[in-house]
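Enquirer: Input: structures, listed below.
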Structure 1
Amino acid sequence: MAQLLISDLHLSATRPAVSERFLRFLREPARECQRLYILGDLFDVWIGDDEESEPIPAVRAALAELTATGVTVALMGGNRDFLLGAEFARSSGVERLPDPTHLTLDGVPTLLMHGDLLCSDDLAYQQLRSHLRDPATIAAFLAQPLAVRRQLAAQYRQQSGEATSLKASEIMDVNPQTVVEYLTRYPSRWLIHGHTHRPGCYPLVWPGGEASRWVLPEWHPDQGGYLAVRGGIITSHTF
């Protein structure tokens, strides 16, 4: 059976077509796989496991239905939904996956990441990332009432979008030296990630040998895709 990998769906109430595509994906190709890896940004924003706005209930139920069939779902937080917590994992049946995760994928040494850590040229983002993931910052945020957290998240998304629009595209892509540093730390033949929205396979050579960097696609109402691993081979599937 194949193992499937997806990322960057950015599910939200404002993108119902993407949510429906994902629910269909869980009912069809995912039902036939052994393991599904979701490498970050399943949701466009996550403000705590007590949030129940759409499409969260439907997605949680669909994941629980899938995992109940025996399919393992491993979920990695992204830059938008790194606050996905233990309660969501329990109620949906998914396993939480740290970023990065080094494992053997169908016999091949593999490094799984969301991808934002590789974009080290974006110094302002890396500093903000470190601040937002500080345990004290997280605790202070989650202590706020749900309505306040929604407001704060909306303000952050607006400011983040404005800042991103002013950055050169190269800054928001991976830094080649940082890629080599992670492969040196976690020797792998495959590096699989999302975040950059530059899907494809990028061969590379590092001191440890040859490797391939696979970038997962972002999902939209009219397009998206996933990677499938079977027999030590990766194939790309789009729709």
Structure 2
Amino acid sequence: MEGSNPVCLIIHGFTGGPYEVMPLAKHLKGLGYLTSVPTLAGHTGNLNDLANVNYKDWIASAESVLVKLLLEHEKVNIIGFSMGGLIGVYLANKYKINTLVMLSSPIYVGEPKNMALHICRDMRNKNYQRIKRYVSNCINTPIKAVINFKIMVHIMKPLIKKIQIPTLVLQGLKDDVVRPKSAQYIHDNIAAADKQIHYLPNSAHLVCCDVEKERVFQLVNNFIQLH
């Protein structure tokens, strides 16, 4: 699979799962990529299970897959969504990685304005199921998991300044989970000379599933193909 067929480790976000990045993974696979999308520890679909793991377990879930990929492939690209981008920062500092792609990755968390707009939109559209799911996530995510997420952000933030490899940063401007200024911080502080940042004006947090997902697919593919 080496040569013209890139290899990608794609890492999902906090409280989520592979479904968050699966549209991108399927698109890249259709282009001939080898993709691996692990499920992070505790992310079983039952939020209570997150109380049984910590941020080190989340990192280890992705790292074990990366080690296997590196044994078989000279070049591996990491694509990290949300918290997965922060895990990508850690791995890119520890291993020889070809490129790093960070999608909706958090430095500053919570965007009240966008949050209110989304809730109002869902009320107008009578999308009560999404509102219920959002409220459930807020109420039922274990405090221990939230603390470990905050620890992850705290630990990974200074590591961003050590990233030397080509890096692509994508951020939706309607994100209600991650403040869009996070993307600018990441881009400005990455040490790599080869770096790009792109904003998606109509996308919320789940950029791989939102209205501009085709743009995301194109930008990611183009960036990896350049390297």
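Coordinate-derived values only; no laboratory data. This structure is a prediction, so every number in the text was calculated from the model and none was measured. Cβ atoms are built from the backbone, for glycine too; each structure is taken alone.
Enquirer: For distance in nm of label points 7 Å out along Cα→Cβ at positions 89 and 177, which structure out of 1, 2 has the highest calculated value?
Expert: Biggest value here belongs to 1.
Enquirer: For distance in nm of label points 7 Å out along Cα→Cβ at positions 17 and 201, find whichever of 1, 2 sits highest and give me its label.
Expert: That would be structure 2.
Enquirer: Which structure, out of 1, 2, was Cα extents along the principal axes in Å calculated from, if the result is 49, 36, 33?
Expert: Source structure for this number: 2.
Enquirer: Can you say which of 1, 2 returns -10000 when helix-only ellipticity at 222 nm (-39500 (n - 2.57) for each DSSP H run of 4 or more, over all residues; to 500) is computed?
Expert: That value comes from structure 1.
Enquirer: Given 2.7 as the derived value for distance in nm of label points 7 Å out along Cα→Cβ at positions 57 and 185, which of the supplied structures 1, 2 does it correspond to?
Expert: The structure behind it is 2.
Enquirer: To which of 1, 2 does the computed value 1.00 (FRET efficiency 1/(1 + (r/R0)^6) of positions 41 and 193 (r between Cβ atoms, R0 = 25 Å, to 0.05)) belong?
Expert: Structure 1 accounts for this read-out.
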